[in-house]
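Take a look at the structures below.
Nothing in this text is a laboratory measurement; each read-out follows from the coordinates by a stated rule. The model shown is predicted, which means the values in this text are computed figures rather than measured ones. Cβ atoms are built from the backbone, for glycine too; each structure is taken alone.
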Structure 1
Amino acid sequence: MELTIILIIILAIYSLLILQLVFGFDKVKTFTVDEKTPKTAFTIIVPFRNEEKNLPRLLESFSNLDYPHELIEIIMVDDFSKDQSERVYINWRMQNNDIDTTLLENLKLTDSPKKDAISRALPIAKNDWIITTDADCEVKKNWLKTIDNYIQNHNVEMIASSVIYKTKNNWFHHFQQLDMMSLQGTTIGSFGIGKPFMCNGANFIYTKKLFHELDGFNGNDKISSGDDVFLLQKAVAKCPEKVHYLKNNKATVKTKPENDLFTFFMQRVRWAAKTTGYKSTYAQFLAIVVFMMNLILIIGLWFVVCRCLDYKILLAVFLTKYLIDFFMINKANTFFMKNRIILPLASSFIYPFYAVAVGIYSLVGKFYWKGRVYRK
């Protein structure tokens with residue numbers, strides 16, 4: 001009886017929070033680009049480590065940008081790569097000498113290589129508008145033009161925008177895309193309800209002036225990731241009216257899903273590890289509720305196996321969560337992917353175990369990323 005009550009209470013809170021985010025998703029209006037002459041000068045910062053296989057696609061997408069090259073500066077920061085990444089970049093630079101580019105070596109100053117790389121590049125950046133992206137990404141032809149148009153039409157100093165996967169037709173990639181859709185939906189929804197707390201550093205835009213006013217990454221430099229969300233949360237606390245979400249598919253960046261389970265798990269652990277550093281009370285509460293919702297489903301399954309809980313109660317809770325999650329994922333998927341999907345039951349059965357494992361491990365375990373070991 002007590003477990004049934006707990007199940008219902010957690011489900012009710014979870015449902016209200018997710019439905020609120022679904023409502024918030026529609027409150028963020030899709031930005032329509034108008035005809036304005038590009039005028040914003042951007043400095044694009046790309047930290048990289050052992051990315052010789054991915055860099056050609058990113059650099060080629062930079063070459064194809066429909067934006068005045070004199071308004072583009074690219075700073076590549078090599079985080080002690082052991083492969084041919086530097087040579088890949090040099091070859092590209094020799095063929096694209098009309099774009100202002102610089103290659104730097106990273107300096108290890110904190111426990112976060114990516115924050116170190118951005119902090120290394122910022123002092124020499126020639127332009128006030130900074131964009132960070134990742135080496136395993138590709139940007140669209142009108143990426144900068146869309147961002148510039150938004151800046152010209154809004155009084156803004158920080159912009160978050162979307163990142164989606166470029167997937168192959170297999171279940172593992174599809175699972176990751178569903179997970180990413182839930183993250184993108186949550187991100188947009190949180191902006192829509194006026195409680196933004198999450199963004200993606202692979203498509204993050206802000207002014208150098210605001211970065212310095214926020215004292216950069218100071219205060220969270222002991223956490224290995226979070227170059228994006230902690231800076232966002234600082235900005236929301238200081239000047240929320242200057243922090244916007246750019247909802248337009250032309251501003252979307254594509255990245256690669258992981259191809260093996262271990263790397264995927266380590267990536268998600270790395271992402272989850274930063275939640276303990278959140279300053280947003282709403283973000284902390286949401287993370288706890290989502291974790292508890294998945295944990296209680298696993299506990300409920302155990303009680304059903306032990307015949308201490310009627311399976312019909314657990315099934316009703318699971319199906320309700322299934323529908324709530326479908327509303328969120330389908331909302332994001334329809335916007336980004338332009339097609340409707342049915343949330344696979346297999347993914348929904350696996351997700352609680354995956355979410356709980358990631359959550360617990362991120363609190364107590366170490367994780368591996370790019371050939372390095374990080375501890376909580």
Structure 2
Amino acid sequence: MKALVYGGIKNVDVAEVKDPAIEKADDIIVKVTSTAICGSDLHLVHGMVPNMPKGFVLGHETMGIVEEAGPEVHKVKKGDRVIIPFPIACGHCWYCEHELWSQCDNSNPHGNVGGIFGYSDTYGGYDGGQAEYLRVPFANVGPTLVPEELSDEQALFLTDVLPTAYWGVDIGGVKKGDTVAILGCGPIGLTAIKWAAYAGAKRIIAVDYIEYRLKHASKYYGVEVVNLEEHEDTGEYIRDITDGGVDVVLDCVGVDGKMTTFEKIETLLKLQGGSKSAIEIATQAVRKGGTVVFVGVYGTRYNMFPLGDFFSKNITLKMGQCPVHSYVDPILKLIKERKFDPTDIITHKLPLNQGPHAYEIFDKKEDNCIKVILKP
């Protein structure tokens with residue numbers, strides 16, 4: 001089959017790889033109908049995630065038609081159309097039973113983190129879904145049926161974008177009347193803006209340095225946009241215009257924020273996990289006693305982490321990989337009832353064989369690219 005594979009730093013290839021096969025009795029094979037490129041896929045391509053071998057199949061936002069099911073699969077059957085949550089979860093370990101699906105104890109034999117599709121050997125070594133077919137383990141737990149009346153475009157982001165943004169707003173405790181800062185106006189940040197408004201936020205401030213993304217954000221609910229390149233200290237600017245800071249900061253940037261020259265050198269030498277720019281903005285933008293949620297993916301260890309700034313202001317920090325499974329059904333219900341439209345972030349739909357081009361324009365912020373869907 002054809003698949004997009006990691007070809008080395010800043011290199012994505014279209015390759016012929018071995019078709020997946022049923023390996024365990026509760027596996028399914030999905031014929032992929034739509035898959036997407038995620039901002040965290042760029043972390044892999046930039047070499048910021050360890051144990052990423054060349055030839056590894058990329059992608060963790062995937063849906064399609066069940067092509068084959070193992071003998072112990074009862075949740076779905078051949079011919080069903082399903083979305084596949086990006087975390088792999090067994091459904092019966094302590095973490096799954098406590099709805100920490102992304103920390104499943106049985107999905108990753110290679111480390112003390114949960115398994116993720118297409119995200120290196122560190123996260124279980126599972127091939128990703130930017131391919132013609134995908135093997136899905138623990139198929140009685142993750143895959144969710146998609147109603148016939150919904151298009152792929154309406155359902156695909158249930159795999160990651162929609163639950164991750166919702167979860168950030170949820171664990172941040174955003175409530176009616178709050179002021180919220182969203183750092184980063186990529187797919188997650190733009191969706192988090194909509195969920196924050198849904199939760200009742202009174203004032204939403206969106207931060208980025210890409211003008212077309214800020215323009216998109218400004219279309220939502222009277223959102224205020226801030227270009228971080230126009231302010232010497234964006235965090236202090238937000239604190240000033242909010243009379244002391246915001247209630248909740250959602251960092252939807254992560255490791256790929258703007259890096260200083262020193263951070264670039266440290267990251268290259270594996271002494272640093274990437275940029276701290278969004279973290280540093282958050283320290284100043286959040287009010288005393290407020291909450292900061294790291295929704296964007298971060299790397300390994302960080303030097304000069306501003307822990308003292310958070311400590312001195314009694315800030316609550318929350319972070320991690322979204323437990324997608326808990327959020328799929330309630331969000332799916334909102335989409336079916338036409339109460340939430342997830343499609344407005346889609347800017348490009350391309351065939352799988354144009355995947356390298358899609359990665360390039362997404363990475364370089366070209367052609368007003370916000371979100372790419374690939375069709376095998």
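Annotations
- Structures 1, 2 were shown, and semi-axes √(5λ) of the Cα gyration tensor in Å, for residues 125-244 alone at 25, 17, 15 was computed from 1.
- Here helix-only ellipticity at 222 nm (-39500 (n - 2.57) for each DSSP H run of 4 or more, over all residues; to 500) was derived from just one of the structures 1, 2, and that gives -7000; the source is 2.
- When relative contact order in percent (Cα under 8 Å, 6 or more apart) is computed across structures 1, 2, the figure 17 traces back to 2.
- Answer label among 1, 2 for the case where distance in nm of label points 7 Å out along Cα→Cβ at positions 37 and 285, calculated from the coordinates, equals 2.5: 2
- Answer label among 1, 2 for the case where log10 I(q)/I(0) by the Debye sum over Cα atoms at q = 0.09, 0.13 Å⁻¹, for residues 69-180 alone, calculated from the coordinates, equals -0.28, -0.57: 2
- Entry that produces 2.7 once distance in nm of label points 7 Å out along Cα→Cβ at positions 61 and 317 is calculated, selected from 1, 2: 2
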